[in-house]
Structure 1
Amino acid sequence: MARLNQKELKSLEKRELQLSILAAVFVLVQAGGMALLMYPMVFLHPEEGNKWTMRTAFGGFIVLTLLFVTYLFDRQRTMRKLKQHLVEEMDRNVELRNQAHADLLHGMADLNHFQDQLSMEFRRAMNMDKPLTMIAVKVNVSPSITEEKEITTALGEAAKGISRNVRASDAIYSLAQGVFGLLLPGTDLASAKRIEMKIEQELRSIGIPDRFGFEITACTYPGQVESAHEMEDVVASLLPQKQVWEEIASSR
């Protein structure tokens, strides 16, 4: 969720103030002209029977005019305060959403956990003769997004979109900034294709064209890969620095 355009809001407030001033000037000019026309009849050549009635009406006219002008400026001030309060609330909601996305990303298991779980799930799939699918999603944030908070928000929304299309038994990992890995035990090639299509549709609906692009890579055992190392190679090709994975692998 993008922040409100502060420059545009200030321009609108300035224009509204100008319109209020113009309306007040218009009312004062009209009322002043009317008062000049009424003044001779009320004060210079009043009718004896209606003298105080005319003067009371003239005074009431002046008071009503001043009250109306006061109302215009009071309305302008009230609307400005309401808009400022609304902007503050919207900014607060944006901050809370950004924080939620940051917490989501920080709470996800990292590359180390992914590697451990991949080894364990692969051995289980081999021993029980069941399929295992790994899906890697690389999110490329738009170059127009430069602030760290906006980048985190975009990646958080992408992670949330991916999570909505996996089962409770599946796991999602944050392998690097903008790289997510999913392990789908018991998922064959046909089911993996359906999940991949759902993830693609979800990410397109929230990220294209001005927020981020993405690449989805999937591989399934058996059929496409025969070892956990082949899945590791797929992940390594998507990491920003390939040696990161190699260093972790060599340390085991």
Structure 2
Amino acid sequence: MPGRSSLKLSHHAAELALIGCAALAWYFTFSGFVDMSMGPGTMGLGLLGFLGVWTLMMAAMMLPALAPLTSTYLRSIRAVRSRRVRAIRTTALVGGYLLTWIGFGVVAYAAAALAGLLAEGAADVTPWVGAGVLAAAGAYQLTPLKDFCLRHCRSPVAFLLHVSGYKGRLRDVRVGMYHGAYCVGCCWGLMVVLIAVGVMNLAWMAVLTVVIFLEKTWKYGAAFSRITGAALIVFAFFVPAHPELLPGLHMMTAM
């Protein structure tokens, strides 16, 4: 019984540690990049700089929703009683998860760069492009593929059954990357919205963080995902007449 109590405490400690890391990432994001929160493009950053900022953002936005699954994974390796080893394995899991989002960050960089070019050279077209991006992101929320990826994120049992066969020193990194791939499949549309409204738009970051957390952890998360999709489609109809709603595609806001 004392052993079980100790393991349960370590699970809660892991969750609190991830939430603490997310809070720290939010702090550095807000304090370091508040002046870059509005406007199109890559904020003047090269690829490596952008990926550094992107990784910080993903830690802030995604780690709270990752905490419950991490706790479940730790329960599956209860034979490991060393706190140091469990901490290392948790770090490897989170590292693999963030690696997947860093990979998506390369795509996000290209999309943000394209958004900056459009805002600068095709101002008449960009509101319609932005409306199309929002509508596409909203429509994706209603697709079977979104449901499939979301079910994975909401089903720790199926997740554990798949990763139970992973072996080797990098097994926890592979576990994180495996879950991260489904997470990207679940949330890429919302991240495209983030590019349209401005990559470092802190208000939208906060809204999307809440949306992602509720989708993955709330018992009505699947239904909430569809409501979010419908809301994005409705929002898209207002963009052509009010391009300032999408600072990530609107040069005047940046000026």
Structure (1, 2) behind the derived value 117 of volume of the Cα convex hull per residue in Å³
2
In terms of distance in nm of label points 7 Å out along Cα→Cβ at positions 24 and 224, which of structures 1, 2 is highest?
1
Supply the structure label, taken from 1, 2, corresponding to mean count of other Cβ atoms within 10 Å over residues 64-71 with the calculated value 13.1.
1
Source structure (of 1, 2) for helix-only ellipticity at 222 nm (-39500 (n - 2.57) for each DSSP H run of 4 or more, over all residues; to 500), computed value -22500
1
Taking relative contact order in percent (Cα under 8 Å, 6 or more apart) for each of 1, 2, the highest value is that of structure 2
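Every number here is computed from the coordinates shown, using simple stated rules; none is lab data. A quick note: this is a predicted structure, and the numbers were derived from the prediction, not measured. Cβ atoms are built from the backbone, for glycine too; each structure is taken alone.
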